[in-house]
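Laboratory data are not the source of any read-out in this text; all were calculated from the coordinates shown. Keep in mind that what you see is a predicted model, and the values were worked out from it rather than measured. Cβ atoms are built from the backbone, for glycine too; each structure is taken alone.
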Structure 1
Amino acid sequence: MVAIIDYGMGNLASVKKALDYLNVDNAITSDSKIIRSSSHIVLPGVGSFLQGMKNLKKLELDKILTEQVLEKKTNFLGICLGMQLLAETGYEPCENEGLGWIKGEVLKLEDPSVKIPHMGWNNIDIYNDAFYQDLPSSDFYFIHSYHFVPKSESVIAAKVNYGLDYVASIQQDNIFATQFHPEKSQQAGLKVLESFFSNA
């Protein structure tokens, strides 16, 4: 069972639809019992870092997720905001503490020569291919105004160039996350999801 975390930050239905298409048993939930009994956890999300953390804390999901992912090593996938919340600190719209699972911070996109938010299709450069094998393409769908800057380069699984190079994906132990939306990235995105849920 895959628990898709419902914490009021949207983007749940499209993730569920993609997993249903791949015949991956899943449930949209904030129920601690379901989360604790799941083999995989997905944290999607769109919106601000501040609101995301507020919602997680209000539901006490920050504690449950930390227990399951860091202590019990449940396989975890973060998508978009769900990747950014893994950081120690975020600045959208002001400085806030994140989950702190991966050392680093989330900053606003810096290049003044490009439109913000970064929205649309971009090719990624893959550094860790654990979940990026046999892709039909390396083109993925992005929509974001902030980006994750990890303290260690070793956790970077992929980068994307949008004026400057930004982290497109991270991987550390049982944690995998993407700044792009695999559930909206057609066959390439489905391949990444299929690889994660079959190999993680």
Structure 2
Amino acid sequence: MTQEFDFLKNEVLSCNKCILSKGRTRVVFGEGNTEAKIMCIGEGPGRDEDIQGKPFVGRSGQLLDKILAACGFTRAEHVFIANIVKCRPPNNRAPLPEERAMCMPYLYKQIELINPTILILLGATALNGLIDPNLKISQVRGKWMEWNNRLVMPTFHPAALLRNPKLKYDAWEDFKLVVAKYRELVNPNHFSQHC
């Protein structure tokens, strides 16, 4: 698996399939445990991610790390984090359908190789890109879905929580469901002092 994963990473790092490749500083392939049972999927890199080449390292990423830590999860052990697109859209706009279409095969391959039990979709772009372009995150968040024989939990993007702190309660309820399902399906002894 490692060799196949490295091959995929090298392919993504040299990708020039869409216009986003022209404006990027770095490709953001993804980060975490390549055998993780949880995979978080976001929208695309922002400014900080584009500079560092790592997903969720700005303010949103710091909040995501706090949420994961409260759940007893770490990037190194429990989670792999990726995005719908691997290059930063200009001015942090949402990726266009054609940009998503170019990048989605990479995400599908990541999911196949990592083989997570649970997918956490962070925000509308992840939900619309992976599941259904017509779904609204506010209507389906907190409800388990199934995609390709995997459990999917849609929730708000951490950036939305920063813009509207009232959403934090709902997002935390969603993550508590993830912890419960992780205990049920992966590790009944998983420890979290918060849930």
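For distance in nm of label points 7 Å out along Cα→Cβ at positions 36 and 108, the highest value in the series 1, 2 is held by structure 1.
Quick check: 2.6 is what I get for distance in nm of label points 7 Å out along Cα→Cβ at positions 44 and 60, calculated from one of 1, 2. Which structure matches? Show your work: numbers first, answer last.
Working: 1: 2.6; 2: 1.1.
Derived from the structure labelled 1.
Quick check on the output: 2.4 is distance in nm of label points 7 Å out along Cα→Cβ at positions 20 and 156, derived from one of 1, 2. Which one produced it? List each step's numbers first, then the result.
Numbers: 1: 3.8; 2: 2.4.
The value was obtained from structure 2.
Here distance in nm of label points 7 Å out along Cα→Cβ at positions 52 and 68 was derived from just one of the structures 1, 2, and that gives 1.7; the source is 1.
Matching task: -13000 is the computed value of helix-only ellipticity at 222 nm (-39500 (n - 2.57) for each DSSP H run of 4 or more, over all residues; to 500). Pick the structure from 1, 2. So the calculation was done on 2. Quick check: 23 is what I get for relative contact order in percent (Cα under 8 Å, 6 or more apart), calculated from one of 1, 2. Which structure matches? Working through the options, I get structure 2.
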